[in-house]
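The next part holds the structures, each set out as C-alpha cells.
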Structure 1
Amino acid sequence: MVTSPKNPHWWQVIGGLPFAAAVMVAGNALYMLLVAVGNITDYGTNFALVQHVLSMDTTNFGGTPGSGLDPDVMWRSVSDHNVWNVAYIGVIAWESLTAVVLILASAAWIRAFVKRDTFDRARALSSIGLLMIIALFFGGFITVGGEWFQMWRSTAWNGLDPAFRNSVLAGVTLVLIHLPTSAWGQSPPPVLSLD
C-alpha cells in the first residue's frame, strides 16, 4: 500500500496534530470530571480552601491564623458562611459544566475520526471548554483568589500552583487546536487502517 496524505499509515494518524489535540482535550475532560466529582463527593476538603481564601485569615505568611493580618487589605475579606457556600457551589457548577463541554468535545473528536468528518465542531467545543478552564483557574483562582484575596500570602491555603498548572495545560491544548495546518480543513483518514 502506498502512503499518501489521503491514505496514511495508522501511526501517521496517531502521530498527527489532530490526534494529539484530541488526546489533550480528552485529558482535560477527564481531569475536570474528576475534579468536579471529587468536590461534590468530598465537599469539605476544598470548601476549607474557599473559606480560608475568602476570609483571608491565613494571609500572614505562615503566622497563626487570624493574627498579624494586613489591615490595609482585610476590608476585602468575606466572613459570611453563605457567601462561602455560594462561591464554592458556583465553582463546582462551573467545573461540572466545563467537564460536560469537554466530554462533548472529546465525542466530537471521536466522531470526526470515525466518520471522516471535519474537525470544526470538535475544535469549537474544545476551545469553549478550555477557555472555561482558563477563566476558572486563571481568572478565578489566580486573579481573584491570588491577588484580590491575597492568597499568595498564605502558606497553608494557597492554590496558586495547581491553578497555574491547570491554566497552562488548558492553554497549551488551546494553542495546539489553533495551530495552522492543512489537517484541520480536510476529512481525517480512517484511524483503524492497519496497513
Structure 2
Amino acid sequence: MQSLRVGFMMAVVIMAAGCAHQMTMRADIAGLALPAGATPIPKNVGLHISPDNRAKEVTTSGGGGDKVSYRPYADMETGLYKVFGNTFQNVDLLSTLSDVNSIAKHSLTLIAIPEITTTSSSNGVFTWMATDFTVQLSCKFTDVAGREVATVSSTGTGHAEFSDLKSDFSAAGERASRDALEKFQTAVLQSEALRK
C-alpha cells in the first residue's frame, strides 16, 4: 500500500513537471512613502506603459522543473505610479506617447517609459513556487519632444522560504518588486538630471 501511494505521488509530480503556474509580483506599497527630509522633483511626469507591455506575460523558472508566469508591467504599474507620486509634483498615466491633449492638460514636462526584466529560481524540488526572484527596473525619462533626459535603474531581489510560500505563493516576486521600487525611488530622488 505504501509503495502504491509513493508511486502515485511520483506520477503526479512527473505529470505536473514543466507546467507554468500563475503568480503575481505585485508589491505591497502601503508603506512606500517619500523619505523624511526628501524633496519631490518640482515637475509633472507622465507614466507610459504600452498596451502590449501591460498585457505581456513572462514565464521564468520555478521549483521542481516547473515554471511560473506573471505580468511584470501590469503587476508593477500601481507601484510605479506610487513612486512617481512620491517623487514628483504630479503624475498622470499617459495612454500614448503622442497624447498631446493629456500632455497639455496636465502640464507634463517629463515622460517616463519603464522597462522591466525578471529572473526567478527555486531551491525546492517538490514545489513549483519560486524561492528567489530578481527584478531589474530601468526607466527612460524624456521631455515631451522625445529627447532623452535621464535613465534611472534599480535591481530588486526577493527570497522566500517554503514556510512563507505556503500562505503566499508569490512572496519572492512581491518582495523583489518592493525592493526594486524602494531602490528606484531613491535613485529618482538623487538624479540631478531630472531636477534640471
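Nothing in this text is a laboratory measurement; each read-out follows from the coordinates by a stated rule. Every value quoted in this text rests on a predicted model; they were computed, and no experiment measured them. Cβ atoms are built from the backbone, for glycine too; each structure is taken alone.
Out of 1, 2, which one gives -10500 for helix-only ellipticity at 222 nm (-39500 (n - 2.57) for each DSSP H run of 4 or more, over all residues; to 500) as computed from the coordinates?
On the way: 1: -19500; 2: -10500.
Traced to structure 2.
Identify which of structures 1, 2 gives the largest calculated value of distance in nm of label points 7 Å out along Cα→Cβ at positions 131 and 171. Mind showing how you got there, number by number?
Numbers: 1: 1.7; 2: 1.2.
The structure with the largest value is 1.
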Worksheet item: One of 1, 2 was used to compute Cα extents along the principal axes in Å, and the answer was 73, 35, 22. Which one was it?
Response: 2
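Identify which of structures 1, 2 gives the largest calculated value of relative contact order in percent (Cα under 8 Å, 6 or more apart).
Working: 1: 32; 2: 24.
The maximum falls on structure 1.
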Item to complete: Looking at distance in nm of label points 7 Å out along Cα→Cβ at positions 75 and 155, point out which structure of 1, 2 has the largest value.
Response: 1
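Compute FRET efficiency 1/(1 + (r/R0)^6) of positions 43 and 179 (r between Cβ atoms, R0 = 41 Å, to 0.05) for each of 1, 2 and report the one that scores greatest.
On the way: 1: 0.55; 2: 0.95.
Once FRET efficiency 1/(1 + (r/R0)^6) of positions 43 and 179 (r between Cβ atoms, R0 = 41 Å, to 0.05) is worked out for each structure, 2 has the highest.
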